[in-house]
1. A value of 1.3 was computed for distance in nm of label points 7 Å out along Cα→Cβ at positions 81 and 113; which of P, Q is the source structure?
2. Output the label of whichever structure in P, Q has the greatest value of relative contact order in percent (Cα under 8 Å, 6 or more apart).
3. Of the structures labelled P, Q, one was used to calculate helix-only ellipticity at 222 nm (-39500 (n - 2.57) for each DSSP H run of 4 or more, over all residues; to 500), giving -20500. Name it.
4. Given a value of 16.5 for Kirkwood radius over Cα pairs in Å, calculated from one of P, Q, which structure does it belong to?
Structure P
Amino acid sequence: MTNTARVGQPAPDFTMASTRDLKKLDQPVRLSDYRGKWLVLFFYPLDFTFVCPTEITALSDRIEDFRANDAEVLGASTDSVHSHRAWIQRPKNEGGLGPINFPLGSDVHRTVARDYGVLVEDQGFANRGLFIIDPEGVLRYSVVHDLNVGRSVDETLRVLQALQAGGLCPANWKPGQKTI
């Protein structure tokens, strides 16, 4: 039986091979690794594609903004950890990612993407899903985009900060503004 990710409920548990140790590829990532911190978990369709690297590098470029808000970032796709490594090691000007500031998880069995409701079953890859999980492991935010539309790092940070604000945040709320 698989879990189904639902906002307000415990996030589905996971363990995936990862690029935490890019050399050995022997350090998996687990949901429990992020206990006590906020986690921005995002799924992307495939390595070596077109929109995906723009999102991954944009999130990587802003990692200090996430960490300043007590959050870590984890990307995942159904590609192998070896494909992830090859993509990271390839320079940007040759179609690669270049170095990034967070690990990529490898969901080759497609269980995590399925549990989070983003798996495109007949094609074997994930839609662009983004999830924010609180320090206690509860799913607080979920959004899924069409394959052609990249996500906004600014909006992800705004939502993270709104979730942390401790009040009711009206439309277009920004950090520093009053809550309701």
Structure Q
Amino acid sequence: MKKNEKNKLVKSYAEAFYDAANKISLSDKVFAETENFIKFLEQDSKLMKYLSGPLLKDSDKKEILVDIAEKNKFSQPVFGLVKTMSDNGRAALLPDVLKAYADVYYVKNNISQVKVQTAIELSGEQKNKLINALENYLGNKVVVKYQIKPEILGGLVIECGTKFIDDSVKGKLERFELLMKGTK
């Protein structure tokens, strides 16, 4: 399957999954469950290899995924997704659909996903101030994913969709270097 086709399929499943969960007012609960399901699947790389490979029959993949969903007491929409994807021979796409659900959830609930790079870990107070500033700037709620990148030397690099703010020491030094090269 081509990447573009796969992305369309994943997005279609994720949107239908969101609609099903939202229809019965479980979109928030399902969001939390999808996060847990993703973590569970990512912890076991062998399991993911078997689920995405041809060695197991689709019925066996379905049985494994349903068992995981039952043991974690996931809600009916999650069970429905697992069963539908397994019945359609799409079990290997389940992690991608679970991740895409988060994207759909954020869009439908006007939540912006923001990536923040810092040289060192921010304190709780700094994180709160940053979240408040980002919410004021963007005009809606934000979910921030932090990444420690010592090579930026200090400051922040913020990415939100097409918006990019580089207020890092490294970025400032690079811009200063370009400025100096331009004056020769």
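1. Q
2. P
3. Only structure Q yields this read-out.
4. Only one of P, Q returns 16.5 for Kirkwood radius over Cα pairs in Å, namely P.
Taken together, the values in this text are just the output of simple stated rules run on the coordinates, not laboratory data. Just so it is clear, the structure is predicted and the values come from calculations on it, not from any experiment. Cβ atoms are built from the backbone, for glycine too; each structure is taken alone.
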